[in-house]
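Right after this note come the structures.
Only the coordinates and a few stated rules stand behind these numbers; no lab work does. Just so it is clear, the structure is predicted and the values come from calculations on it, not from any experiment. Cβ atoms are built from the backbone, for glycine too; each structure is taken alone.
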Structure I
Amino acid sequence: MPLARRWSFTLAEEYGDRNISPEVEALVRDSGVQTGVVTVHLTGSTGAITTIEYEAGALQDLRRALDQIAPPTLDYAHNAAYGDGNGFSHVRSALLKTGVAIPVIDGKLQLGTWQEILLLNLDNRQRTREVVGVVVGE
């Protein structure tokens, strides 16, 4: 039976993170779905949801890569238009994306051994992030 949930998480500015795998696993378990898919989505344009090995080194490597691709110090048209200085966070969010879809087989998320679901705040200020999860299947 389909089931949906909403969660709120307050995260620090620029790379505040949270492993949300436990919440998503509970959603799948509570749904009773044995074969299907769970979709997890962040409602916002300055954060991201992705998967990663949730450990300090991998998180540091991701931050370094994003700092190289979309550094905060560049001249962003968004900053000129809105004056909030977070143009870089919008670009990073667009690159990483705000959602993932993960298969469910035998009632379990199909993630790799070390793969976790990561919620990131990419904004230049602390934010409370709203996340929606929906599981569908049989």
Structure II
Amino acid sequence: MTGDITSNEEQIARIRKLAAASPDSPLVMLNINRYHPAAEFPEGETYRSYMGAIQHSVEAVGGSVLWRTEVQGAVVGDLEGFHEVLAVWYPNYKAFLTLPNADGAKEMFRYRRTCVKEAHIIELADFSDASR
């Protein structure tokens, strides 16, 4: 999976089914990123521009970046050498699916291709609702 930074058709089809079946279900996408040296993580201008573009585009679809943090190391599994984890909240699956067409998304994806060498994105249920 080295070098993968985009979803495949099977993954997107599954998300589309969830969007149709659960139109009001919020979710969190946990992004685990390894950056190219050119991104100059965490202080480089390109990296900072990428983070600004993510913030803008995610907010344009009604979502928010909950948090992001530098990876200190892997304890279990083969994730050594990854740089950062971001948790991104979306109000529903449709919002996530519309991200590629959001305001500023072209710029965000351009920065993504420049910055991200490898990514793992894990879909999580949103457990922020205390009534659950």
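Just checking, which of I, II has the largest value of relative contact order in percent (Cα under 8 Å, 6 or more apart)?
Going through I, II one by one, relative contact order in percent (Cα under 8 Å, 6 or more apart) peaks for structure I.
Could you figure out which one of I, II the value 30, 16, 11 for semi-axes √(5λ) of the Cα gyration tensor in Å was computed from?
The structure behind it is I.
Here distance in nm of label points 7 Å out along Cα→Cβ at positions 43 and 91 has been calculated and equals 3.9, so which of I, II was it run on?
Label of the originating structure: II.
If mean count of other Cβ atoms within 10 Å over residues 19-26 is calculated from each of I, II, which structure is the one that comes out at 16.9?
Comparing all candidates, it corresponds to I.
One of I, II was used to compute FRET efficiency 1/(1 + (r/R0)^6) of positions 27 and 75 (r between Cβ atoms, R0 = 35 Å, to 0.05), and the result was 0.25. Which label is that?
Structure I accounts for this read-out.
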